Structure P
Amino acid sequence: MKYFLLVLAIILLSAGQLLLKKGVIDAPPQGTLQSVVTTLLNPYVIAGYFFYGVSSIVGLYVLKQLPISVAFPAMSTTYIIIVFTSALWFKEPLTSYKLIGVALILFGVSFLFRDGS
């Protein structure tokens, strides 16, 4: 169950980040109070903060069940999800440097679970 909750927290956090990005893309470019309010009331931004909040709640349960030295570094796998989904959803380039970074994150996270935590 603890690993299911970890994966759920990672997915929710990634969804929140992607929704916030979509919301600010749609935001008006001005730095006025009205543009800030408009951005904060954007449905994507609201959904993004909702997913962030739920991922924080799930993350609390993860912290109760896993060592913090495993749980928080494992959350770095959100970067991997973001790299690939931003390429698909936002048409951001998927460069060799990004792929090397993803491989290094996966390599590092794999060591977190080697000691049986």
Structure Q
Amino acid sequence: MSTPAKPVGPYTPVVRAGGWLVVSGQVGIADGRLVPGGTAAETRQALANLEAQLATEGASLTDVVKTTVFLRHMSDYAVMNEVYTEVFGDHRPARSAIGVAELPLGALVEVEAWAWVGG
């Protein structure tokens, strides 16, 4: 399990609200920089960062019920899906995927999530 990435702005990375955990958007950063390797590598790292944030609250990816994926290029949708499926396995949270003009740090992908951990 990796160490949670530090926020890139003035926000809280994960917030508990009753039985919910809301995880702020995670980009593919490690050691303060975007990982090399394009959308696939950034998606893998963003999901690792998401998993690390969940772990700080005793949760895991299997607790995730909803994600939102922001893509710099919608043409990367299939590449993101391949990595997303690999990481989440058979678990299939509800999801939205949105094409955006820009992301923090010049990222190609960002993933936010809601996880249910009970009340």
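Bear in mind these aren't lab numbers, they're just calculated from the coordinates by the rules spelled out. Everything numeric in this text was worked out from a predicted model, so none of it was measured. Cβ atoms are built from the backbone, for glycine too; each structure is taken alone.
Looking at structures P, Q, which one was mean count of other Cβ atoms within 10 Å over residues 41-48 calculated from, given that it came out as 23.9? Answer for the origin of the read-out: Q. Among candidates P, Q, the computation of helix-only ellipticity at 222 nm (-39500 (n - 2.57) for each DSSP H run of 4 or more, over all residues; to 500) that gave -26000 used structure P. Of the structures labelled P, Q, one was used to calculate relative contact order in percent (Cα under 8 Å, 6 or more apart), giving 31. Name it. Only structure P yields this read-out. Here distance in nm of label points 7 Å out along Cα→Cβ at positions 17 and 57 has been calculated and equals 1.0, so which of P, Q was it run on? Label of the originating structure: Q. If mean count of other Cβ atoms within 10 Å over residues 49-56 is computed to be 19.9, which of P, Q is the source? It was calculated from structure Q. Comparing distance in nm of label points 7 Å out along Cα→Cβ at positions 33 and 105 across P, Q, which structure shows the greatest value? Checked P, Q; max of distance in nm of label points 7 Å out along Cα→Cβ at positions 33 and 105 sits with P. Of structures P, Q, the largest value of mean count of other Cβ atoms within 10 Å over residues 9-16 belongs to P. For the structures shown (P, Q), Rg/Rh (Cα atoms, Kirkwood Rh) is largest in P.
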